[in-house]
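Below, each structure is written out as structure tokens.
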Structure I
Amino acid sequence: MEYQSLVGVVPWTFVAQICNLFIQAFLFKKFLFKPIKAIMDKRAQQVDETYAAAEQAQKSAQEMKDEYEQRLASAKQEASEIVKAANVRASAQAEQLVGQAREEAAALKVKAEKDIEAERRKAAGELKNDISALALDLAGKVVERELDADKHKDLIDDFISRVGDAS
């Protein structure tokens, strides 16, 4: 029988147990669930902040990547323009060098022509000197001999043949 009292339902005990259950639920809610919910809310907020920071970092990285690609394209374009400008300068310099070479060649040609003309004049002067010497020699021979028509003709032919040999 002693055990029967434990198994049976006593109304005041039942009401006390129900009140005890409500008090425990209230205490759990106040001292256990609210702090745990606050910790979980705080942790959820930290996770959200971490995701937001990660998204911001990703956006920043994408912007830096876009800026890098833009700068790279700009650098490539600038390099292309520099190469084109260098080619233009090189072409202009090559044309200038060719022009200078042509001018030098023309100057050398003019100088050579002048040298040739001077040599021709010198040769002509020497030829005149030789002709003068031959004429003096001929005059000396004419003076030494008395000339008749045949000797005069032979002398002239001899003179002409010597002038032909000298030139």
Structure II
Amino acid sequence: MPTTSPELLDRLAVLFAARDRDNMRPTIDAFLAVLAEHPDDPHVLYEVGGSYDTAGEEETAAGYYERALDAGLAGDTLRKCLLQHGSTLRNLERFDESLAVLDRARAAFPESESVRVWHALSLHAAGRSDGAVAELMELAADRIRTPDLLRYEAGLRGNAEYLRELDAAR
């Protein structure tokens, strides 16, 4: 599979930096023009999807994210695409699909705080609040290393496990 050139990645970064979140049409059009030149490039497909996502056009975004994933994203762009695709599927109320995508992201990027937070959000949206709170409690235990919280780390982890078990039992 071809690698996206550094020049193309730079071009995409310039377009992304120039976006206006309140008026995404120029950005969408700019990314679509790049896509016409590079129709199978995974990074371009990802950026087109992200632009539609920011514009609130989740159905369209989901298709581009799927194409980008199929085209072979890797590294941090894969992490971002999985997270955004999972979030988009959640917004479309496709909760099982959202969780499957975010489970894939968690497996590939276990240290990513953003993936864990969005996974918790999708659990909550799917009506699995026990699992969502467990996820966030574990994230807090793993990442908030203050004396105040460390004092209660065992309790925090124990309660997270209890909530995870409740979630699994449903």
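Computed from the coordinates by the stated procedures, all read-outs in this text should not be read as laboratory data. Given the structure is predicted, the values throughout are model-derived calculations rather than measurements. Cβ atoms are built from the backbone, for glycine too; each structure is taken alone.
Which one of I, II has FRET efficiency 1/(1 + (r/R0)^6) of positions 93 and 117 (r between Cβ atoms, R0 = 35 Å, to 0.05), as calculated from the coordinates, equal to 0.95?
Answer by label: II.
When FRET efficiency 1/(1 + (r/R0)^6) of positions 53 and 77 (r between Cβ atoms, R0 = 41 Å, to 0.05) is compared over structures I, II, which one is greatest?
When FRET efficiency 1/(1 + (r/R0)^6) of positions 53 and 77 (r between Cβ atoms, R0 = 41 Å, to 0.05) is calculated for I, II, structure II comes out on top.
Of the structures I, II, report the one carrying the highest value of distance in nm of label points 7 Å out along Cα→Cβ at positions 21 and 141.
Top value of distance in nm of label points 7 Å out along Cα→Cβ at positions 21 and 141 goes to structure I.
When FRET efficiency 1/(1 + (r/R0)^6) of positions 13 and 109 (r between Cβ atoms, R0 = 41 Å, to 0.05) is calculated for each of the structures I, II, which structure yields the highest value?
II
Can you tell which of I, II yields -24500 when helix-only ellipticity at 222 nm (-39500 (n - 2.57) for each DSSP H run of 4 or more, over all residues; to 500) is derived from it?
It was calculated from structure II.
Using Rg and Dmax of the Cα atoms in Å as the calculated read-out, with 64.2, 202 as its value, let me know the right label among I, II.
That value comes from structure I.
Among the shown structures I, II, from which was the value 27.2, 92 of Rg and Dmax of the Cα atoms in Å, for residues 37-100 alone calculated?
I
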